[in-house]
Structure I
Amino acid sequence: MTITLKPFADYAQTPITIAAFISLFVCLIPTTIGGLLSAIGIAGMDRALRANVITKSGKAVETAGDIDVLLLDKTGTITIGNRKATNFYPANGIDKDHFVNASVLSSMADETPEGKSIIELADIIPTTYNLENPRFIKFTAETRSSGIDYADIKIRKGATDAIKTIIEKAGNTFPDEIAERVRSISSNGGTPLVVAENERVIGVIELQDIIKPGIKERFERLRKMGIKTVMVTGDNP
């Protein structure tokens, strides 16, 4: 804008000194920057959106340039979000085949991906069981457990604290080796599901999250940019 004044001044035969041009340029700098801030912010937000990053303001885009630590939620971000059964751990004195069968029975009415993965890991077709008048107990957020009742057998599968409450209310004790197995699975980033038969613990099922393909390579790229990554999860303390 300052440069375009020169030909206009020459045409009007009104000479403008170099000092005046410089003074005008210096005065216009803050005004120009202020006028462009909105456009710059919108352009930055649009560019971030193309990379599947939602920003609420241009200031947020500007601040992102100073980020050196990135906190990421685990479920659905680092992992696909559907946990998968990976191991069966029977309690002391419990036959593994008996425990696996009980786990499958407790998952027959479980429509969650976790429940389906238990049946898949066991490699047993539930319809092969000849049960008379079974009563299926579906998972709820309140009970945090599911299972089945048939004949004189009650099988429950669920979160450790939920099953522990059922066990202790019946006057039974929670086995120490199962408590240790639960801690081991949790410390390894997994989720334990405890199985009880007639109010007695018979084993633990280990669930593990499935990591998204390519996530390791993306973290490597972030580290090369000087950004540290931290996983945040609410599954386990």
Structure II
Amino acid sequence: MQTTLKQALLQLANPERAIRTARFFKTGKGQYGEGDIFIGISNPQVQALVKEYWKSMNLSDIQELINDPIHELRFAGLLILVAKFSKSSPFQQQEIVDFYLKNVSQINNWDLVDCSAYKILGKFFLNKDRQILYDLADSGHLWSERIAVVSTLEFIKNGQFSDIFKLSEKFLTHTHDLMHKACGWMLREVGKRDELVLEEFLDEHLQNMPRTMLRYAIERMEEGKRLRYLKG
């Protein structure tokens, strides 16, 4: 069945769109997505096929997709994994989490992280020890670091902010704007639920916060307050 899904995906290839998408995801030499291969399938197209096929696929099938050099196939594999996780028993969820962590090297662009991390790791570790996220954050591997940060979205949705504050503080000195964006995004999510708590964090770290992280964090604040933060 996996081959059928792969064939269905390949039939949707759009070379013109692939050129634009590859440029958007920075696949050029020295860029964060260097060497990644796109064939020009839109996210809604992938999602529609995943909805059709996911129930019939097992972890072995998903492994084949996640190992594929084509980005959209890895994306499909991760969407299937998320769907499986949401319908699994606690034992099966542990198996999926182990599988996900084993395949971190294949979750190698921001969209792959963002579509899966909080829906798998975030949900699984919501009421469990979260040391594994700090291990990922300490890895020195960009995508593992982003997985750690984005996983906290599920905690934030449940009113638990301490982990994203710790991770955002850790990554204040990170050199890559993809991490500044991820932390800022999560901080903005905190602010949507408790703006005063976000302001306390910003007030403490404003002078050391990368500009991109700050801009993302304050994006939904009222204009006057947002401008005050931008002016320092």
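FYI, it's all coordinate maths here, none of it is from the lab. All figures in this text were calculated on a predicted structure; none of them were measured in a lab. Cβ atoms are built from the backbone, for glycine too; each structure is taken alone.
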query = So helix-only ellipticity at 222 nm (-39500 (n - 2.57) for each DSSP H run of 4 or more, over all residues; to 500), computed for just one structure, reads -19000; which one of I, II is that?
reply = II
query = Of the structures labelled I, II, which one yields 1.68 when Cα Rg over 2.2 N^0.38 Å, for residues 41-160 alone is computed from its coordinates?
reply = I
Among I, II, structure where mean count of other Cβ atoms within 10 Å over residues 145-152 as derived comes to 27.5 = II
ask   = Out of I, II, which one gives 1.06 for Cα Rg over 2.2 N^0.38 Å as computed from the coordinates?
value = II
remark   = Output 9.4 (distance in nm of label points 7 Å out along Cα→Cβ at positions 9 and 177, calculated) maps, among I, II, to structure I
Which entry (I, II) yields the derived value 22 for relative contact order in percent (Cα under 8 Å, 6 or more apart) = I
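Ranked by distance in nm of label points 7 Å out along Cα→Cβ at positions 25 and 81, which of I, II sits at the highest value?
Structure I comes out on top.
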inquiry  = Out of I, II, which has the highest value for mean count of other Cβ atoms within 10 Å over residues 113-120?
reply    = II
